[in-house]
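J.: Listed after this line are the structures, all set down as structure tokens.
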Structure 1
Amino acid sequence: MHAPVPRTRRLAAAVTGAALIAGALMASPAAAVAPAAVDPIHPDFGPNVTIFSPDTPLADIQSSLDALADQQRDAEMGTTRHAVYFLPGDYGTDEAPLQFEVGYYTEVAGLGADPGDVNVNGAIEVYNRCLADGGTSNCLALVNFWRTISNLSIDVNKAGQDGCRQTANFWAVSQAVSMRRVDVTGNVSLMDYCTAGPQYASGGYIGDTRLQTVTNGSQQQWLTRNSEVTNWSNAVWNQVFSGVVGAPGDAAFPDPPYTTIDKTPISREKPYLYVDDQGRYNVRVPGVQRESSGISWGAGETAGRSIPIKDFYIAKPGDSVTKINAALALGKNLIFTPGVYDIPSTMLVWRPNTVVLGLGHATLTAKKGATPLAIADVPGIVVAGITIDAGEKLSPVLLKVGLSKTLNLSSKLSKNNPITLNDVYFRVGGPHIGKATTALEINADNVLIDHTWVWRGDHGVEGFTNGVNGDTDRWNTNTGKNGVIVNGDNVTATGLFVEHFQRYNTLWKGENGRVILYQNELPYDPPLQADWTQPDGTLGYPGYVVDKKVKTHRLDGGGVYVFNQNNPSITTTDGFEVPQRPGVQLHHIMTVNLSAGTIEHVVNGVGDAADTTRVGAPVYITDYPTP
């Protein structure tokens, strides 16, 4: 039980929540023109959505996809967004396979009801970026972010490629990348071993997918959830499997460093577009699963509900928040078509079971210090496939889930129908200066976070320098205090990646939290130790903190990394900090030094130092507290 909240605080929270709802309603039914009707067979998804059919000449498909890959291959901080969809049918042949790369801010997906409805004979790939010597050396995947593949099958055919490239479908990616609802026949490699070194890669996510042989390669951390694999080779630091049929065992941890959970405690797969037998577009919203394993589509259609496309408001860049809030107030679900949206005030999702779906990595950028998106504490809301960016004026929060911890209005109803976030990403800095006090704040109970990357930019195009004693401007200007703060109870996260925030990367205050895979890098850029010291004198802030009042919490598979590039003398006392009680359990955790700075202990003063005497060699703890 939480301590009673003073009446004045309850009233203040209620007033704040009521004001947000009232602000949304002001632009609603009576005051706004009803949204235009959506053509169910030919919906207008805007100019950055490309839809292919089996009747499209293969040469035209190949040429279009090659041009898009060339455009987006190096567009890490670019502003264009794209979605490529395939109508049900077959694409590519044994003699003429369809082989293409997926660049930044590109979503590739099938439009069938099941992955087998769209069949690609060929390869859909991501390769290393080679960043030196005219693109011939320093080849790696460490910044291959922001791309998606889903809802199709691949019969891997590398005909016409060179000997090394013929060995696998390469998916060399890092954070903010998901592979969902994909059925692969053939080999998959999560690293690109065909280029010059160092060939590093840094993590991603596979969900609801069937795979044969997977080469993990240089992937530092990875989550595979509710999938099937035949063979999985090797691991680096932190490889987690949850509800995966065929997953390797973890009894030998940390050699190899596998964490295997037989059944995922709670999951809900990401909503997806599909076209029915009459040619009408719909969005399938998968149902909640408990204690589940394997793919959701193995025995037929994924359990859940379908929403006709006519029940969505299809937003395009330039649409006003007033217009979007009015559509939500009228009961519409919401699709953001690919693009960047400037958001100067809060979009509020407050009706139960509303679906908000981004296509092609649609990006919401805070303006005027706004909180771009808030979700009321009502059951069944799903937000998926969007990125939320901080703007140049300080925002208090980028996404608020539950308007206040004191306004938990529907916790009983949401237990079996949780608010769900699938592939929701956050940036503070990178493409431009960003400022936010907190990126993601969870106040509601029974929330499910299914894959997120919460990132304060350690590099970008803001004009700041990197290097020893060269990042003071970034620390003072590109400001992000907290990454994720969880106040709600019974919150589950499967795939929680949080990096570089200036105080708490993750602060968990709610009861009965559950996290399956946590990955964190501490900030690179504190100028001085004094800038990275707590008020009580403790050196640094742990990368993962569970509040001292919490009685029950569990983390499976967690890593905190240190790379104090700006000032290598910086020290952090602990990678993890949790209450010392039996109900709070950490399983398979580690810290690692990437070449600068020090983490003195793994958790609560336990564990050796991750310092420059053991660069790249993790310090592992199997269980805390020790059984």
Structure 2
Amino acid sequence: MMRSHYCGDINENHLGQEVEICGWVHRRRDHGGVIFIDLRDREGIVQVVFDPDRADSFAIAESVRGEYVLKLKGRVRPRPEGTINPKMKTGKVELLGLELEILNRSETTPIQVDGDIEVNEETRLRYRYIDLRRPEMLEKIRLRRDVTLNLRRFLEDEGFYEIETPFLTKATPEGARDYLVPSRTHENSFFALPQSPQLFKQLLMIAGMDRYYQVVRCFRDEDLRADRQPEFTQLDIETSFMDEGEIMGLMEGMVRRLFNEVINVKLPEQFPQMTYEKAMDVYGTDRPDLRNPLVLTDVGDLMAAVEFKVFSGPANSDDGRVAALRVPGASSLSRKDIDGYTKFVSIYGAKGLAYIKVNDRAAGIEGLQSPILKFLPDDVVENIMDRTGAQTGDIVFFGADKTKVVNEALGALRDKIGQDQGLLEGDWKPVWVVDFPMFDWDEKSSRWNAIHHPFTAPSCDADELKANTGKALSRAYDLVLNGTEVGGGSIRIHKTDMQQVVFDLLGMDAEESQEKFGFLLDALKYGCPPHGGMAFGLDRLVMLMSGASTIRDVMAFPKTQTAACPLTSAPAMVSDAQLKELGIRLRKPPVLEAE
């Protein structure tokens, strides 16, 4: 062994002992002939002191620079009075350096490990192995390890088997785009990397495994954002002979234990539940942040008879909505602020952002300020003020458009204003969102799409599902934490005839569904038990628990926003020989002629 201890593990229990440690030079300081080296490894940093009276080791210490890799022997002693550092695990002790060996030297690193100098993300990802040395990044990776270990232990205690499922599988083009892998041995055929192990875990239930889990890598070729990556990690779970209430209760227990044991946070003894319909009506989203007290209020009935078509049009439309968002104490918002919010909601398709400032509620209409007041009857305005509970000093924003646009725009505005105005209450607010619709109508393709996936069981029988497709509810459930969906699941369809009905409603006839999912339909014939499960986005969960702003900060080697890897320069071209072996010919893009 090259070392007897990790740097960060040395403490007062080791006083007087000689220890051997290895690590990287975090910082070197020369104070009046005495050299101090802060040596860092995975577990932390310890201060080492080299005195001139040990000439050999002192001479080596003089030549040491940042990020050199060292091996040293030292004697543990208490730090002198007045030099204790309570911010460090090793802050009460130091080492007197006895022997020193340079294991490797380092050039000046492109990222400063021992400071807070901002570095652009491209550089951080290009030199990720340096970036990960920084203590704050190392702490996030350590937290990820602790989270994964805690979840595994819980599920093992509950009798779950960890079972691996294939990475090379069949394309199922019902969700996001697949990453395709050409087969060398099967001409003109392709594997797909799995978007999730959904079908395999259902097959494991049919196989009688009863309780399955897997910490699994998943792949989706889709546009990226702060909480998405082309490859990500799920905690994937499936159980037999349990209903949704039992599964949700088990998952609650797992998440409560995780937060309590890993970050010392006590979540509620019972997580609240909210229907999808209420979430959309009150918060404009199925991922409501319950720390935010702002709510949406329907005012369509009040606007239905006004002459102002901007409001009366959506109010009288079957797929329209007029909603108000009251923000307490925000009447001081400037015109510039309001213009900024107007531009913000335009991202979600909103054509504008009407508002009323409540300068003096007791003064009636005279106490209000807004460009839209001249278009609205006084009694309508008064009723809106009463319904929203507006008080002096408030501002009321309005959304009027198709329901989807209003919900997305005001829901996002609610989140943004809640952050901007410091309105969030409490640290952690989990909620289960339940009673999702089975399907969503896609106007562009004139067909139904599954809200979750086509293997989710409906709350009704097959006849009711066919008769009232648009109103049918599913047995799905999502766990939302502080406005982020951290996990989703459902009870699955476990009978062939019901699964075929769902495929039919999605526009897949018997021939197509047999081609795409014949192996599942066949398996359902052979005694499939009732089953259900859930999948947690591990990256998102760790992001929330660590306080990181993106999942890239809690992944060892993430991709950029364009799904590229600056570290390895992937994706990259491959040789003609490799392409020929796979039977692939690249098509050159057309050359545009100059005008």
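Derivation of every value follows stated rules applied to the coordinates shown; laboratory data play no part. From a predicted model like this one, the values you see are computed outputs, not experimental measurements. Cβ atoms are built from the backbone, for glycine too; each structure is taken alone.
J.: Computing helix-only ellipticity at 222 nm (-39500 (n - 2.57) for each DSSP H run of 4 or more, over all residues; to 500) gives -9000 for which of 1, 2?
T.: 2
J.: Now, a different point. Comparing distance in nm of label points 7 Å out along Cα→Cβ at positions 92 and 308 across 1, 2, which structure shows the greatest value?
T.: Max of distance in nm of label points 7 Å out along Cα→Cβ at positions 92 and 308: 2.
J.: Using percent of Cα pairs over 30 Å apart, single out the structure from 1, 2 with the greatest value.
T.: Comparing 1, 2 by percent of Cα pairs over 30 Å apart, the maximum is at 2.
J.: Ok, one more. Once FRET efficiency 1/(1 + (r/R0)^6) of positions 284 and 380 (r between Cβ atoms, R0 = 25 Å, to 0.05) is calculated for every structure in 1, 2, which label goes with the largest value?
T.: That would be structure 1.
J.: State the single structure among 1, 2 that was used to calculate Rg and Dmax of the Cα atoms in Å, for residues 212-515 alone, giving 22.1, 69.
T.: 2
J.: Which structure, out of 1, 2, was relative contact order in percent (Cα under 8 Å, 6 or more apart) calculated from, if the result is 13?
T.: 2
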